[in-house]
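K.L.:
Alright, structures below, take your time with them.
Read the figures in this text as sums done on the coordinates, not as results from a lab. If you're wondering where the values come from, they're calculated on a predicted model, not measured in any experiment. Cβ atoms are built from the backbone, for glycine too; each structure is taken alone.
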Structure I
Amino acid sequence: MLTLFSYPELFGVADNNPYGLKIFAFLKLCGLDFRHVHIIDTKAAPRGQLPYIDDDDKILGDSDRIIAHLSLRNGLTIDRDLSCEQLRIDLMLRRLLDDLYWVMSYSRWSDEAYWPLFRDEMLKANATVTSTMLEKAREYNLQRYFYQGVGRYAPEDVYARGLADLSALAEMIPEYGFLFGQNPSSADAGVYGFIANIYFFEIDTPLRLFVDAHKNLVRYCEEIHSKVMVR
């Protein structure tokens, strides 16, 4: 059976990492049967990164590669009606979300205003997670932020970058429906992975306050959430 390996749940969201949640939402929107295994240790994952899938012993990481593989293997039609222009927009959106990822991650693991709250929620929600594990993860993430660059900015400059990303998304999300019409596409699964991990995050970071103030983002997030969280 197809198995998705990803990080644990948090705040009622199926994965507290946006890329794992993207794949979870994609699988649900496509109606594929799968087993969901939550893990912390990434040593067995391709390139040491989550999420990854085991599809009949084919191990595959990277959310975009996973979607391409599953779409081809299963003849999925979720993106069948997208135009060339819409596919280009999808690509640019994925690159924007890659940028937003660093700000969202920074808000949890680096910013002293929110890190203790995030740490405590992770410990409360996941019995297998320990303080030592989280401290090691934090140390690792702080190194990543420094070498990526976001860790060298003042917090207000980090959030300015993330809010610019969210502002662009807010301009694209319609009042009704989804990015490219009345049916969700894989692009919507990707955007949901991020917005849900901001909106349902019960800690008022600048990112969450922005999303909460934009009715179209809230409506969009809640509508997809209702579709993918059906057991």
Structure II
Amino acid sequence: MPCLAHRRQVVRYDGRGHGLSDRDVADISFDKFVLDLETVVDSLGVQKVSLVGVSLGAATAIAFSARYPERVDRLVLHGAFAVGRRRRNSAADLEQADLFLALMRQDWGKPDPSFMKAFACIYFPDASAEKQQWFVELQRRNVTPEMAVRMRAVCDDIDVLALLPSVRAPALVTHSRNDQVVPISNGLGVVSLLPNGRFLALDGSNHVILSDDPAADRFADAVDEFLRPAST
């Protein structure tokens, strides 16, 4: 998200279990994800931060903001959900959660890329074949099969619904209209319970906005305007 770096410092980190962070981690839990964010914020030595969270990162940012309202200036949440698939009291969501975990246990990271390609198509249906292949390789290198399954299970059990009314920071909640990973109804549910939330629906189906998405410029402009200090 290059728009974030315009006139501001950006700090991005890999969560535990993947990327450049420790891979072999015993405790993979949502509470630890929030603690990791807290540790990163503490390391900056600043009084307040603006948080940008996407998907799982949105739930993490919500939990942190509810716990430390005095430390969060603004929130940008994209592809957000407050309740994981196993917590939605939906037979269809529960079936989907079980199916996804079963496929991940069986096929994540294997030489036959069929599942990984399907995974990429679900997350980025509007992306080019080249971008989808990039995502496949990124996931294969980024996280082990065991860790991918454990993290998926944590996501399915998240429930920060009761925390939303405690989030006092102004929040911009954006969502792709045809997101198949986290349907737009989830983003609407999040913003409906935020005291200072506003919602922006974006054309497209990708779960995460890519730089060449048709909605990329609108997203960038909205985020830049939202995060811009009032004096500028």
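K.L.:
Thinking of I, II, which structure, once FRET efficiency 1/(1 + (r/R0)^6) of positions 42 and 202 (r between Cβ atoms, R0 = 35 Å, to 0.05) is computed, gives back 0.85?
P.N.:
Computing FRET efficiency 1/(1 + (r/R0)^6) of positions 42 and 202 (r between Cβ atoms, R0 = 35 Å, to 0.05) on every structure in I, II gives 0.85 only for I.
K.L.:
3.0 is what came out when distance in nm of label points 7 Å out along Cα→Cβ at positions 98 and 178 was calculated for one structure; which of I, II is it?
P.N.:
Numbers: I: 2.3; II: 3.0.
Only one of I, II returns 3.0 for distance in nm of label points 7 Å out along Cα→Cβ at positions 98 and 178, namely II.
K.L.:
To which of I, II does the computed value 4.1 (distance in nm of label points 7 Å out along Cα→Cβ at positions 34 and 114) belong?
P.N.:
Only structure II yields this read-out.
K.L.:
A value of 26.5 was derived for mean count of other Cβ atoms within 10 Å over residues 58-65; which structure in I, II was it taken from?
P.N.:
Answer for the origin of the read-out: II.
K.L.:
Taking -19000 as the value of helix-only ellipticity at 222 nm (-39500 (n - 2.57) for each DSSP H run of 4 or more, over all residues; to 500) derived from one of the structures shown (I, II), identify that structure.
P.N.:
Numbers: I: -19000; II: -14000.
That value comes from structure I.
K.L.:
Further, regarding this structure: Among I, II, considering only distance in nm of label points 7 Å out along Cα→Cβ at positions 74 and 194, which has the greatest calculated value?
P.N.:
Looking at the calculated values, the largest one is I.
K.L.:
Any idea which of I, II comes out highest on Kirkwood radius over Cα pairs in Å, for residues 90-169 alone?
P.N.:
Comparing I, II by Kirkwood radius over Cα pairs in Å, for residues 90-169 alone, the maximum is at II.
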